[in-house]
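Below are structures written as structure tokens.
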Structure 1
Amino acid sequence: MSIQRTGGCVCGSVRFVAHGEPARTLQCHCRFCQRMTGSTSYAQSTYPMEAVRFSGEPMSRYSHSSETSSKQVHVHFCPRCGTTLSLTFERWPEFRAISRGAFDDPNSVSISTHIWTSSAQTGVMLPPGTDCFQLARAAPDGSPQTPECFDTPRFARSDA
């Protein structure tokens with residue numbers, strides 16, 4: 001039996017079902033994600049595009065040009081309450097990110113990676129045993145980057 005996770009926006013106008021396990025769940029600390037959420041970061045679970053189905057109100061979309069790759073990042077959100085539900089990517093058209101906080105049970109997916117820790121806000125702690133990347137998991141040319149992994153919790157910024 002396949003795992004299903006459900007979720008939706010604050011007002012309930014948009015709902016989704018995600019089938020199977022996410023490829024990964026990460027927390028991004030880049031300035032775009034900070035601005036998009038109005039918070040310290042954005043937590044997302046990445047699924048193959050065909051693994052997620054939405055219902056209810058059609059979502060609105062905002063497109064942003066990535067400062068690193070110059071590729072479009074598309075933010076999908078509820079037109080009524082503004083909840084960010086999903087991101088899609090010009091760079092990875094086969095994947096959709098689902099906002100971890102939009103799951104009915106956000107704790108059903110564990111964060112395995114922190115990215116863009118170099119731009120994390122003051123006071124952000126990185127947990128032990130988690131892959132942490134100063135920038136993205138991959139360079140603009142697609143080559144994988146090497147993560148740091150700590151034995152104890154650590155501030156993302158040394159000026160914290």
Structure 2
Amino acid sequence: MNLLKTFKHKIKNKLINFFFEALKQEVQNIFLTEPMIVGPKERLHISENVKKNNFLVNTNSGEVYVNDYVFFGKNVCLITGTHDFTKFEDERRKTSPKEGRDIVIEKGVWIATNATIIGPCIIGKNAVVAAGSVVTKNVEPFTVVGGVPAKIIKRIQQKEDE
């Protein structure tokens with residue numbers, strides 16, 4: 001009888017550990033693959049073929065479009081929202097445009113870890129935004145940009161069919 005009790009206890013502990021690990025993995029997947037959205041959710045438009053890591057999207061002042069084959073490093077920020085720096089105190093905090101600061105990320109773009117994209121801007125097809133960069137204007141297709149503010153580092157050789 002003692003052996004049966006021990007066996008039941010071991011199985012119970014293994015099942016608890018199995019379900020705990022599965023739940024932990026699922027929670028991590030949600031936090032590491034779903035964007036945190038500040039502002040209207042319907043202003044975020046993400047294609048199906050996007051590799052999403054944890055990223056923050058502010059849609060308070062515009063739409064955000066993320067096209068096919070885009071992939072993000074960790075902790076990327078896409079920011080449409082801004083405030084009027086000519087205002088002061090509570091007025092500055094409460095004053096922001098409601099539209100006109102859209103971000104468009106075209107097909108095949110790689111935005112590396114800790115990069116920040118500040119709208120309005122378009123990140124061109126197959127461009128690369130280096131880790132830690134701050135993009136404040138349009139990025140040409142097939143270019144690598146980096147720095148604060150981001151500047152062109154190099155051009156990417158295009159395939160014949162591009």
Structure 3
Amino acid sequence: MDGHTRDELLAEAIRLRRQGNSEEARRRLLDMVAEHPGDAEVAYQTAWVHDVVGLEAQAVPFYESSLSGPGLSEEDRRGALLGLGSTYRVLGRYTQAVDTLRQSVAEFPDDGALQTFLAMALFNTGQHHEAMRILLKLLATTSEDPHVLLYRRAIETYAQDLNDTV
């Protein structure tokens with residue numbers, strides 16, 4: 001591919017996506033997938049660009065491929081798990097979204113974005129109590145709002161059981 005290394009080509013495709021030239025990035029990444037079919041990083045970036053251009057259904061197999069074996073950095077693995085879970089949710093595949101995002105939160109319990117997307121998927125499956133518990137706990141533990149901080153203990157208590165009036 002033009003005498004450039006795989007890393008150079010991948011960096012250029014990522015740069016194109018970041019600059020808003022997603023269709024060109026997508027075209028280049030699809031070429032790279034054809035040349036590097038087992039490359040988890042290329043698959044992840046290909047999934048991501050498909051999401052960016054609104055081709056969520058086409059993103060799914062690339063996310064799944066990127067996560068099927070080794071090859072992703074921890075940061076990219078987080079991103080791929082979030083991307084896959086979120087994409088399942090957008091496609092109405094709520095059970096798969098919850099399953100993927102639960103696995104993600106178990107693997108990365110400190111990741112507030114994963115927790116937030118899990119809460120959204122739980123909402124979509126009618127698991128409102130658990131969704132609200134996750135969001136309240138996240139709010140209580142991450143907010144810097146002085147008014148939230150003032151009531152942090154109460155919010156954390158209610159996060160355990162919203163039906164509790166004490």
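At-a-glance table
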| item | result |
| --- | --- |
| Given -23500 for helix-only ellipticity at 222 nm (-39500 (n - 2.57) for each DSSP H run of 4 or more, over all residues; to 500), calculated: source structure among 1, 2, 3 | 3 |
| If distance in nm of label points 7 Å out along Cα→Cβ at positions 79 and 151 is computed and equals 5.5, the structure in 1, 2, 3 | 1 |
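None of the figures in this text is laboratory data; all of them are computed from the coordinates on show. Model, not experiment: these values are computed from the prediction. Cβ atoms are built from the backbone, for glycine too; each structure is taken alone.
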